[in-house]
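Just below sit the structures, each encoded as structure tokens.
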Structure 1
Amino acid sequence: MPSEYQETVPAQHPHPTFRVDVQLHDLLVKNHSKSLLPTPGQPLTLPDPVYPERPELQAIPDPETTPNKRTWGSQYVYRAMRGWLFPYVRSRVMPGDFHPIIAYLFTEWKCNLDCHYCWAFDNRVKGMTEDVARRSIDWLHDHGCRVLALMGGEPLLRPQLVHKVVSYAAKKGFWVYVPTNGRLLRPDVIDRLGDAGVATFNLAVDAVDEKPGLPKALTPIRSYFDHLVKRQYRYGYTVFFNMNICRNNLDDIRQLTEIAREHRIATDYHINETPMLEADHFQHLNENVTYIHKEDWPQVDALVDWIIEKNKAGYKMVNSVQRLNDMRDFMRGKLQEWSCRAGHNNVIIRTDGTLAPCFPMYTATYDWGVVGRHKFEAGQLDEMKKSCEPHCFSTLNHNLAYCYDAGRVIKWVGKQALRGFQGVTGSFTE
């Protein structure tokens, strides 16, 4: 990572152990008295879903070839508006600072793979119980949230739990998002989650074939991927590739982008980051083959230029051209503040029911409260973000920040309306 971060690194480490400045780091990770989720007299459970819940969908045949254009029925347009637009409007007119639009439910903090850039898993941590999952969904629903992203680790380590969560949340009107590395995404799992009402699958792949430090590859899951793409036309979900740009997969990113284009699915790009806070379980801080070095900058710049060209040519992407260009500044340690909405309009629910404002803060010990009793304070969040925003490259949070410019939202919704809410090419924010 850039030399600008080296002041936070003990001399024996070739890479930083964390990216924020020392004062903020010490505040967030020192020993705090931590809120705990109250133990109920009788733990709640999630209903057992019936399969198939929508038997009429089973008669829809798979397409022989990928359609050039996808048509969305009114029920799916309404699902997206109910998930995103209505809660957004609510957040703009209701008093108070906490109006979550997106919630990230960490049902797992374990993973079945070990990507050498990833500190977002710890196989010592017990997964979320049904009681915490149900209480979380009910609490979010009461606060007007209608987008639920299951997170890990790898959520599909317990597919039966995920099936229950998706079914329960979808019935309560949530737009449900499932990320996965795909290794456990068997056809029967795809069909059950599709039937239960999942809205999108985020398929995390970093290479076509496995590479050192990069086990999330397409080839080992190709048959699952083919089934996933075909069945989206039956169940009404979408699929996109989530890719992390590393020093050893630049050509793979190009190949995966073209594969996504061939199958008419979207892409989402991230640039490799070291941990924002210390993560004592992370084993690959030293001699990491995925980290981008200064000598790699020209090759990464060329890849970013190529991705931007594809974006402008109509390839569907989560990232805006502006955000893709920002990758250059982030890589060089020059990213500016960008009005992050973490803790206001998005929230992290850890496996034990405790809260955090965003992904990088998962390992923080600072007390932001628990499900049913948050302790987010605008002053604390704003002061924290002065230090952490320049070190963070969250695409989802950036897109959310983009939405809190009313003129942009009106323009985007107008563009969607002109197309009959059938989707647009390019990125969400353009």
Structure 2
Amino acid sequence: MFFDSHAHLDDIKFEEDRDVLIRGLLNRGVACVINPGDTIESSRAAIELAKSYPHIYAAVGIHPHNVESMLDSHIEELEQMASYEKVVAIGEIGLDYYYDNSPRDVQKRRFVDQIELASRVGLPIIVHNRDAHADTLDIIVENIDKIPGGVMHCFSGSVEMMREFLELGFYISLGGPVTFKNAKRPIEVAREVPLDRLLIETDSPYLTPHPFRGRRNDPGYVPLVAQKIAEIRGIPVEEVAMVTFQNTLNLFNIKYERDGSSMDTFVYVLGDALYINLTNRCTNRCDFCIRNENAGVGGYNLWLEREPTAQEVIDLIGDASRYSEVIFCGYGEPTIKLDELIEIAKAVKAQGGKTRINTNGQANLYHGENIAPRFEGIIDTVSISLNAPTKEEYQKLCRSEYGEDAFCGMLEFAKACREYVPNVVLSVVDILPPDKIEASKRIAEDLGVGFRVRKFVEKQDMA
């Protein structure tokens, strides 16, 4: 599970779907979010969100853009707000010389005022620093004895600058810019920052990670930040998820316990695709199946305590067109939940999304009829796990509840899908010997469908 350490969920851009989005974050692998204020009004709103949702925490403060209209009475009000148990920081505060929306002398004075507030209430600070490195550093150094810890939010500085803040005991938080194609400094920082001082964030609704840049950001995209950092450092994304989660708890002194809310992962993002986990039931018990060894993939635990309704999944998907594909693929056979699959696929296609089913091809055997006609117009690709070139080898490897009939049933299903689905593909795992892969490829050619060799996924340690 992931912790988004900085997201503005009170922003007006979330007005239409805020409740659905927040309730769905757990199912997208995001366990917790810190919502910082940037005005008195948004600080109040942040507290209300924290009161309404167990996995949302608040920070209160006034952003440098808004301090020109800040009053001394606002400091008193922020101090009262800080007494609420789910307020975990003073922020977002700091300096911004890029826009200069407030006079610089006012920015510096109100930054110090809010640092002193943090000192009185014993809370860490969330610091905004844009094109104001020298003054930000000077103010922090001059007041370091008053600061009960802090984080440089959405850090965009150099490695050398990072080291200066690390020496002062600060954490470094990275967001969407680390994924940008033209990123340089964020990538260098991601490579060099000590893992035990790293946080991740989205800064929603801004700075959407690649490949969704230009669209509204939300905390459900924070796994993309973690995935990029993992790639840069050459470590598992689960390690990034686990370490940054614990770092966030440590800095903000959050006593996190799983509450009674469902932690079932019904949808999850990998790369630019959205995957749908409808069931853990399956008619096969394949020797090589990832679920024999792993709790999930990409930091997501895919074992379900219950199966979702179609509407729950549709709500979680939101705008389907933002994904390259919506793929029915979880820790079970998706066609077992056929009615739900069809309803969800219709909703995705209505939004202009692309759909794919990853299946063992035993749907007709399971349902006792040819279900392929139901895919017409709503499924773009059916990818069927062939896995072996003969029925004997298939049963030895996949141990279907239908015995050796499963192999022929799978091939008949592939032929049936050709009539209703634009793209039908048979696949095998790359652990097969080359001659078996070649024999499997000939089967696909004889059927007139595509063929793919997919990578075997080894055991992963889950966060």
Structure 3
Amino acid sequence: MKVVIIGAGEVGYFLAKRLISEGHDVTIIENNPERHRRALETLDASVIHGNGTSVAAQLQAEVDKSDVLLSVSGMDETNILCSMIAKQLGVKKCVARVRNEEFSKPGARITPDTFNIDLMIHPEQTAAYEIVRLIERSSALKIADFEDGKLQIMALQIKNDSPIIDRSIQEVITDNSQIEFLCLGIYRGAKTIIPHGHNIYRSGDVVYFIARKEDIPEVSKVVGYREREQQNVMIIGAGQLGKLVASQLSNEINVKLIEQDLETAETVSAYLNDTLVLHGDGTDVDLLASERIQDMDCFVAVSGSEKTNLLSGLLARYMGVKRVIIHLTTNEYIPIMNRIGMDAVVSKNITTVNAIMKYIRRGNVIAVSLFEDIDAEAIELEPKEKSLITSKPLQELKLPADMIVGAVIRAGAITIPHGDTRIEVGDRVVVFIKPSMISKVEKYFN
């Protein structure tokens, strides 16, 4: 597939890396000299120094011969205009990242169709939804939904006192046979392991489990966690993301929202009737102490400043908050956050990439979830008639070692598979794989 990306910021750069790893032909247009140089020196892609809204730059990138344009610069107006130009030049599909809520809210008079854009992505909405799910799951580092949330993948860290330390995956499954779940992946010492029954759990591992939503709390108990009810939440930052999170939580949870900009605080206070909005600095120790931060069940830092989110998150951990969730935009920081005490990290950049990759892989790929800290992803596929995956039970198929079938969805019923499970045409299958295996795995379903 030939892809043109407008913008080599965090989203564009990460997208390019993913697409290149899957063998796609990628061209990037970037106007910023530093970002252009970074992409040119580190990516196996054609990188053009120019403005994405320039017809000449788009023609140099051969937009007219491309399958899809991904417009992911930091400016809504630029992304919309780039997409409109590309459509006029003849690109087949356009995807634009647009933060303005006016285009995505129910009943909007101006929609993506107005601009001839095939997919318009609102990063804050998807990130807010992920944060709310992480607050609900008080032990999870990551949560990914499939089948409208009825099936979930959850990442947990193995603590020093976990009952599963030094035990094999098969032993833990056998001892908890009343719960249907699988271990899909292990992140250990900067290495991603696609495990099998003989692999051993170690202290410090970040482990990715799959189970039905109702069984997820039981999986947490197996690992040694107890789900805690979330009653008091403090949020730093009343921008779009903070406002969306607060609005989704405030009906059922006591929410305090701290915002440094007075005008923003007053505006949001009038909008969020059930939320206590405070004007102040989220890194002010005296303010945090006076608001009894130690009594918070969860602290969420989602301001527009990455430094503020990091510092306030560290302060919250030091001052005794039970759970800390922060938002970051720099992907390189994310893998180390757990080591410095952050319980969970959300990136609206990664949620944007997830949505785009799902769209690009349409066909027999139904859904995709990327995990920024490990070299693996979950995809949902649907097998075609006479495909290899339907020919025999799973244990007889000799599937690649870097692939695990995590769940089978048949007529709305979810099955966590075993070796004797046989996949049928019409099933939807969740597979956990390394990105380099995607084309090979898809052959089993074609």
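Every number in this text was worked out from the coordinates using simple rules, so none of it is lab data. This one's a predicted model, so the numbers in the text were calculated from it and none came from an experiment. Cβ atoms are built from the backbone, for glycine too; each structure is taken alone.
Brief remarks on what is shown
- Read-out percent of Cα pairs over 40 Å apart, computed value 28, structure in 1, 2, 3: 2
- Structure responsible for 0.60, with FRET efficiency 1/(1 + (r/R0)^6) of positions 90 and 386 (r between Cβ atoms, R0 = 30 Å, to 0.05) calculated and labels 1, 2, 3 on offer: 1
- For Cα extents along the principal axes in Å, for residues 34-185 alone computed as 52, 43, 36, the structure of 1, 2, 3 it came from: 1
- Read-out log10 I(q)/I(0) by the Debye sum over Cα atoms at q = 0.18, 0.29 Å⁻¹, for residues 250-297 alone, computed value -0.86, -1.15, structure in 1, 2, 3: 2
- Entry that produces 1.7 once distance in nm of label points 7 Å out along Cα→Cβ at positions 66 and 82 is calculated, selected from 1, 2, 3: 2
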